[in-house]
Structure formats: structure tokens, C-alpha cells
1. I have 11.9 for mean count of other Cβ atoms within 10 Å over residues 54-61, calculated from one of the structures P, Q, R. Which structure is it?
2. Hey, helix-only ellipticity at 222 nm (-39500 (n - 2.57) for each DSSP H run of 4 or more, over all residues; to 500) derived from one of P, Q, R reads -11500; which structure?
3. For mean projected area of the Cα convex hull in nm², which of the structures P, Q, R scores highest?
Structure P
Amino acid sequence: MLAIVNPTLDFIKLLAHDVRWSLLVALAKSDRRVQELVELLQRPQNLVSYHLRLLREGQIVTERRSSADGRDIYYSLNLDQLRTLYQASGQTLHPALACAAPAVDAAQPQGDEDMVVEQKRPFNVLFLCTHNSARSQLAEGILRATGGSMVAVASAGSKPSRVHPLALRAAAAMQIDISSQRSKHMDEFAGQTFDYVITVCDRVRELCPVFPGDPHQIHWSFPDPAAVTGSDEQQFHAFLQTARELSTRIGYLRLMMERRQQEL
């Protein structure tokens, strides 16, 4: 078993396998189920599951049971943990190999003057979830507040309802105002072209329509914070935790966009 004892040789060994590396490459693009990874890698399921287990034990990959089908499990890449171990391993070998941590905190709104890259055309991004009330609304607000003129962002759902009051409160706690946003049906965006279509709900992923222009299809498997029961404070904590996790993912998404802009 490749349990990580320290962030040096064991970590390098964990990455230095073609199957595990291919799994990391696949999960860097989107959360995926085992069968999807089997099809992508063209490897037997028992082999893929074995290497996923090693990556989970190394805390580089996490798993979450699907909200759409409880028999399925979604696997996600723990980018924060991977980055920490990668940087620590380089610094252990030689201080010159230490990497500066990229700015992935998407919690604070930024103006256009803070953009690192020269603006070209904005990336069109659409977030989707079932009710377009919490996860996709938070994602829309966070990316709009932090992406500046680099993005044109919207959100929608398969069964839209209303923006959840606790989503408003969670966004406000992160100094982001989403009070002007509204719930929309994804049919409103039929035929429109997007660079990124990101599903943040397991159920809506199965219903995601086809958009022209071959957009990047990304799935982030998030549980619905509105399904959490308990005290008002416990329910709010679920929304705030979702907002914070979305903030981290969006921070890494922005890094990907900045790289793409440099390549355009």
C-alpha cells in the first residue's frame, strides 16, 4: 500500500505510474464515475478501482456518492492537497524548486485592474443545477465577482425555483451580492454558445443539453445544501461550506482560463 508518510519520495512514487497519472489527468478536467474512467483509460475496472484506492489513501482523490443514483460514486481531484504535496516535494529536493502558491482564493471580488492577463474576449460560462437556487447561483455570483471582464457568466436549472435565502446569506458572508440574480430554465440558453458548461448537480448532469461550439463540459459533484436538516445555523453552515468549496474550484478554473487566454 502506498500510504503517504512524508511529502517526498512516497508522493513521487504515487504519481509515477501510468494508470494513476492518467486518472489524475482525467479528474483534473472533471469529476467522474468509475465507469467513465474505465472507458477513458481503456483499462479493466478492477485495475482502475485499485489505483483510485491508492490515490484516495494518499488524499489526492476524494469520493462522493451520487445524488442522482446512490449506486454511483463520483471521484474528484483534491487540487489543494496535490498542490501542497507537489510544492513540498520540490522544496525538499532543493529550495529553488519551491513553487509560489497560485492565487486561487475566489472569495474576494476583483476589479478589472487586478486581472493578470491582457483581456481579449470574455469566456462564456454556464453553471447548471436542478433548481438553480443554490449551487449554480453561488457559482454564478462568485465567478462574476472575481472573474471581472474575463468572463460572461450565467446559471440555469432543469426545474428552476427561486434563489434560496441562505444562498444569498452565504454569498453576502463572502462579500458577494447575488440579490439581483434570478432562477432560470436552461431552455432559455438553448442554441447559445458557451466556452464552459459546468454542472454542479449530479441529477442535472444526466439532463444537460447539447450546446453548439463544443464547449468544455465539466462536472463538479456537489451535494445540495438545501437538503441539509437541523438548526438554522447548521443549514447556513452547509450553504457557506458549499460556497467556499465552489470558491476554491472557481479559483482553479480562473487559472485555466488565464492560461487559455495567453494561448489565444
Structure Q
Amino acid sequence: MSDETKTLNLEIALDADAETVWRAVSEGEELKRWFPLDARVTPGVGGAVWCSFGGGMDWETPIEVWEPNHHLRTADPPPSGIAVDYFIEARGGETVLRIVQSGFAAAGWDDELIETAQGGWRSFLATLRHYLRFHRGEPRTMAYVRHDAVPLSRPEAFQRMLTAFGFVPAELREGGRFDVTAANGDRFTGVIDVLNPPMHLSGSFENHGNAFFMIEIEPGKERCRPAIWVSLYGEAGREAPALQARLRELVVSTFGR
């Protein structure tokens, strides 16, 4: 990290070969099984990666490095200049994916935004690991709710989300199991993968087709935006519309309209 820019550097060990991991980061159909709601890739240097999280949150980033099974780099043109490098290497019988996101201007990205980006990557990488371990090759269907911004601090909003889902903060730990009943009566059982208060909580929903969830509190000036994302795979995707409707009622009853 320099005085002018900030850099994120994360890695995860995956139980998959380099070719499989390469496809996960370089093909649209694979990207949307762990990262955005929708994705398209025009391969090769000079091509681009297009991603969408819905609601106008979509972008296209040019590809600068294309080395199959080893290194992919996408970079925004100036003035943004933010780049993401995906490095793939074999290590100790596993494949390690290292992500380096660079070019954050120190003047425009405060610590809260950098921590949010890092926590988001941790949750997405945990989703990738879950997908490759349990659902490789299965299509993903999302059940998700992004509430409007609310006039609350992130810690208060995070606490409200945990309470709504029946989580007890003092009992949460990464790698720990949970069995909770939400305020609407839905039961969720699974394992916590990422605990990053007051921004993210991610893990499995084993009793919903071994889905993967992320509770997220997005930042804002004197406001924040609560969200819940649930990745359902294969046949469990049929549950998505009904689950999304129940999640919406739960989040709205927690924060109001």
C-alpha cells in the first residue's frame, strides 16, 4: 500500500484443479454461480468482463492480461484505474486463487470503504469455495433483498439483521455451527464461513439445499443499506421465489418500507 493508492490482497485454497478455477473466474456462466447475478465475458486481451448485481449496478471492465489457468487482469480505464488481478497457482495439493485489487485512491477511499471491499471479497470467495466443493456445474438461482437505505449506523443495522434471523452475536464464530429460527418462523441451519461485523455474515444454509447466504450492510453517509443474498443451486433453485418473498417480508418488517 502506497501513500497515493491502497491495495487489497486476498487468497483462498480451493479443492479444484487450475483449469476449473480459471473457468470460474473467466467464464460468464461460471462467474454468475458465485459472484454477480449476471455476467458475460469476451475472452482475451482487449476483451471485457461485464457484471451485474441488478438495480443499475452493472459495469464492464477491459481485460489487460489473459493467461489461461494462471493470470487474469481486468482494469478500469482512467480516471478510476481500479484493477483486479486473479492469480492461480498450485500449492500443497490444492489450487490457490489470489486476488489483488489495486488502484484505490487514498483520497477517495476511506478505511470503511476499503474494509467493505475486503469483507465483500472474503464472502464472495467463500461462496466460490462452497460452489466448487458442493455444487460444481450446477446453475445458481438467487433469492435476495436489498432494502432501501435506512437512517441507522451499520452496527445497529447489523444487529437488527442478526436479531431478525435469530442469530445471537456472542455465539457466532467462523467455522461454528448454528441452528436459528427467524422472526417469521423460518429455520436455518448451517456453518458460519465469514464473520465480519458490522458489514458481513456469510455461511451455509444446509436445510435449504445446502445454499450459501450473505448478510450485508452496505455503507452510506449517515445511512446504510441492509441486504441478504442467498445462493441456491440445482433443484433447490425452485424454492427461490417463495424464499425471496419471505425474506423480503422479514427485512421490511425489521426496517420498515
Structure R
Amino acid sequence: MAFVQADGASIYYEALGGGPAVAFAHGAGGNAASWWQQVPVFSERYRMIMFDHRMYGRSQCAPENFDRGKFSDDLMAVLDAEGIERTAIVCQSMGGWTGLQAALERPDRVSCLVLSNTSGGVSTPLVAENIKVARTRFASEGFGNVALYSGFIEHHPDLAFLYAQISSLNAQLTPEVRAQMAGRDNPVTEDALSRLSVPTLLITSENDVVFPPAAIREVAALMPGAELVELPEAGHSPYFETPDAFNRTVGAFLEQHTD
């Protein structure tokens, strides 16, 4: 457990295990604690880096310094603090903005990229439509009731409660701050995507209502050489809902592309 200072923020992170580095970037409803079902699997073979994005979980910054555009620089500050020159990045939802930006701006430091249930900041008509609807539902229904498949909530009320508790640790994120985040999408351009050189895997889930499979297929078509896997049963959070399938899929990709 450690903190690193990065452009007006104090970023909390944890480093576990040994081997090639793999950084895990959480979504808007989570923080470093979200990866509890990945830690036992990936820390056995990899140097696993988990961190709280600025203003999430234990990371601190003033509201005026909260900017999703700084997320990838925050990750680079964590890597520098740990002496890590190159890492794979596994991203969930909002974390895709972190990973894709890092892959585009610092490909020398990214061995491969996993974008799970995220457009990574790429905007297509279907992506834009679904993000707008999802934000309205998040505000009225709560993250857990939208990000988790309804069947999962019904059959695993204990885990659905845990999901909500993890999300509640993001106490600094007031409605005003979330509105500020929503107004700074800064979409990734097709021209930028055409230069993507990092091996990339996109994961989608059949019951994801935030970034449904059709939207992720649109995004994947814009990324040169990108692979696409659709996981069954899960909603927006397969790392949490169907961790075995998620871990197998990510593990197989990392095995091919990590140093």
C-alpha cells in the first residue's frame, strides 16, 4: 500500500506478486478493491498493480484537479514509483479511458491492452446513445442496479450488496463532481485509433446495458488488429459477475502478449 503524487493528486496503489507487470484500471463504480476476485489469480504470475483513480477510493485531489484526461499520467506516475518500464493494462468501463490513452500516447510502456465493457473514450453513434441513457439510469437507480445483470442480483444478493459497498467507498465523488466528469468526454478520434499499435482485446457481455455488444463491435471495428470476445450471462461487470470466465479470457491474452 502506497501513495504517489501526480499533478495535484495523491494516488493510492498496491503492488502484489512478481513477474511481468499488469495494471488494473477500475470503472466509475469501483476502485482498487473491485479486483478482489482477480488478485488470487493474477498475482501468482504477474506483478499486479491496482490503484484508485484520482478522487476515487483512497486517492485524493481537489475537485478542480479532477480530470479524466489525467488518469493515464497518474498511472505512469505509479509505474515510475515502482520502477516499472512496461506493463499490460486491464481496464473496466471508465478505466478504458486510462488504458487506451496510455496505449496511444505511451505505446513504449504498454505491452498489451484489455478493454472490458468499455469504448475507451471512442465515440460512435451507438456508444454515445448508450452512455447518455446509462448516466441517467446511474443517477436514478444507482451503479449496482445498472452495472450488474438483473439475474445476477436476483441469484446473488450478497455479492450485489458487496458491489454497492465497494462503490460507496468513493465518498469524494459528489453529484457535482460526477457532472463535471460527464462534461469532459474528449472522444478519441478515428485518426488517433488508426495509429494504435498495442495488441488489444475488447471484452463485451451479452447482458451489458451500458456498452452493449453491438456498441463494442462498432468500437472494435475502428481498432487495427483488435480481438473481440463476448462473455455469456454477465452484465456490465464480468470481472465481478463471472470472474472465472473473465480471468480465463484475460489470462490467455496476457500469456500471449506480456514480456
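1. Q
2. Only structure R yields this read-out.
3. P
Each reported figure results from applying straightforward, stated rules to the coordinates on display, with no laboratory input. Nothing here was measured: the structure is a model prediction, and the numbers come from that model. Cβ atoms are built from the backbone, for glycine too; each structure is taken alone.
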